[in-house]
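All of the numbers you see were taken from the coordinates with simple rules; none came from a lab. Bear in mind the structure is a predicted one, so any value in this text is a computation, not a measurement. Cβ atoms are built from the backbone, for glycine too; each structure is taken alone.
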Structure P
Amino acid sequence: MSIDAIAPIKFAPYFKTVLWGGEKIASYKGMATDLHNIGESWELSCLDGKETVAVGGAFDGLTLRQVICRLKERLVGQHVYDKFGCDFPLLIKIIDAKSNLSLQVHPDDRVAKMFHSNGSGKTEMWYVVKADEGAKIYSGLREKITPEEYERRVSDNTIMDVVAYHDSHDGDLFFLPAGRIHSIGAGNLLVEVQQASDITYRVYDFGRLDSDGKPRELHTEMAKMAINYSVEDNYKIDYDRSRHGEVDLIACEYFHVRRVISDEVFHVACGGDSFMVMICIGGRAKLRCDNATSVELRQGETALVPAEVSALDIIGNATFLTVTA
């Protein structure tokens, strides 16, 4: 297939139904409100069995991996393709927590390779789109403990006593490097950007039972190895919330995330040798690219802008998160 100019590509999300999921994702995306217990909408994924599929355009019906294999560095950028091949390096999600998620931790690359033959670590970030009154985010430790004390507190159900918690508000931002203990509290709708890994160690589950009436498995020993036991002064990331246009949110070795607020028209320089993910978190706008292609996005939709696009204009009143590698 010969493609002269690659337009930004939309993908049908992979919906994950979970015990703690609710109805916010469906209403946020403008979908049928009879969809219940959707806890996660995977917007872009190359993970086996959970791949997102292109909708519309020249690549309609192809998985994200298949599209990358056809377009290679034109889509993801040369340095990304050299390192990851036809895999996508990130996993982009929208998460709706009707009740608390389990307290959990993700390993870094070293620990992941100890327990999983093809495992990689998982560093991630959260941007809170909508928080109910009284909602909480749990991130990090507020009291220094030893691995042995951690194990004791899990067994006697006091581990939450040493976990840092934060009142959650619209626009709150959290960075979660691998090893940081965390949980999304009930009442949060948020965007999660993470390394493309699905390795999670469950630390504590609030006494919850699964659909068979049994406690869910805890991964105490692996989590004990993965947790970073240091204590930070502040786990919430500060940024200029009032600024329109473009503002940096998170920059780490795995991803760079910015927020863009467009008032009618805003020009965006793309990431050079990287794709750009455009996540519309409010409003509606057209993305008009410098390769003469365009796509419209509304709240709850995500598009993958090819690396060969060097700039685009956002035409409309909308708020986006942009992600590059």
Structure Q
Amino acid sequence: MLPPPLLGIYSLAHLWVDLSCALLLFRTLFGESDWMLCVLLYNFCAFALQMPLGAVADRLNRNGLLAASGCLLVAAAYLSPWGMLTAVAAGVGNALFHLGGGVDVLNCSEKRCAALGVFVSPGALGLYLGTAWGKGISTPLFIGPVVLLVLAAAILSLSRRRFGSLRSENVPFDTAAPGGLWPVVPLFLVVVLRSYMGMNQSFAWRDSGCWALALTAALVLGKCAGGFLADKAGALRASNLSLGLSAALYLLSALPLPGTLAVFLFNMTMPITLWAVARVMPAAKGFTFGLLTFALFLGFLPSWMGWPSLLTGPLAYAAVALVSLGLMWLGLKGVRRC
């Protein structure tokens, strides 16, 4: 199991890396003529590039160094004089951090999901705060890179303490899938649907009162709780419970409380999909991590292209949850045979 100090610093850094990227982009580039292109470049570098970079991370076997380098590159993006370069540097830095931290957590999680849930969950809060701070004027811009430098130093120090050097515990890179690759397909589609849902679902009550913050909390806590529930009840039972209940609650999502609970439950499968795909290809954890972030990128594209949403209203949201449940069942049944 990853030692609590290292897991804690990775989780805190996840929040701050995502916060710093959103703060930088919204404070310096939002509203510019090339804003939409910069958004595409950032998301491509942050998510799509993780798949090839993940294979590099597996071979490099320096996960802490990779994560710290990602923090430093995001900090360096604050010095960029050109919007597109800013977006690319921030995106690549984000990708490097996620791969370094993600592979370390996957290595040490073994057959458990809880640590993955703890690691992935703070990102949504970071994006929420970074966007809010970026669109406001009260938060000094320099706070982003200053904290990133501290976090990079802490990651390197704790990694050296944990492993005795900057070498990690990656197994020799191999994309072989002992039980077959087919379980990856339904799990990949689950992540595409989750990303598409996150970009397109809309609630009339979202901007009333403090419900926007409540939805963010549901995202964060749902991803975290999903890992613990999977360890307690098993990945398949946890997926059945969370997605089945979310489908029922989405039918009532015109109301704030059931809608928020539905979002909480729907996002519980995030650490489960990461864990499951890594089980399919156990010697290519960075590659599998990047494979699922590529799925996130695909789910983002229709919204960026301005296509009309195919998800409109409670019935559509419930249907997506049920389709996701079927895909999770197919994928996890295959993983259990690996």
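Before moving on, here are some points about what is shown:
- A value of -3500 for helix-only ellipticity at 222 nm (-39500 (n - 2.57) for each DSSP H run of 4 or more, over all residues; to 500), calculated from one of P, Q, originates in structure P.
- Once relative contact order in percent (Cα under 8 Å, 6 or more apart) is computed for every structure in P, Q, the highest value turns out to be that of Q.
- Which entry (P, Q) yields the derived value 19.1, 60 for Rg and Dmax of the Cα atoms in Å, for residues 132-291 alone: P
- Structure with the greatest value (metric distance in nm of label points 7 Å out along Cα→Cβ at positions 212 and 252, set P, Q): P
- Identity of the structure behind 0.90 (criterion: FRET efficiency 1/(1 + (r/R0)^6) of positions 204 and 236 (r between Cβ atoms, R0 = 30 Å, to 0.05), calculated), options P, Q: P
- Of the structures P, Q, the one that 17.0 was derived from, the read-out being mean count of other Cβ atoms within 10 Å over residues 156-163: Q
- Read-out volume of the Cα convex hull per residue in Å³, computed value 119, structure in P, Q: Q
- Mean count of other Cβ atoms within 10 Å over residues 12-19 derived as 25.0 - corresponding label from P, Q: Q
- Given 1.00 for FRET efficiency 1/(1 + (r/R0)^6) of positions 28 and 84 (r between Cβ atoms, R0 = 30 Å, to 0.05), calculated: source structure among P, Q: Q
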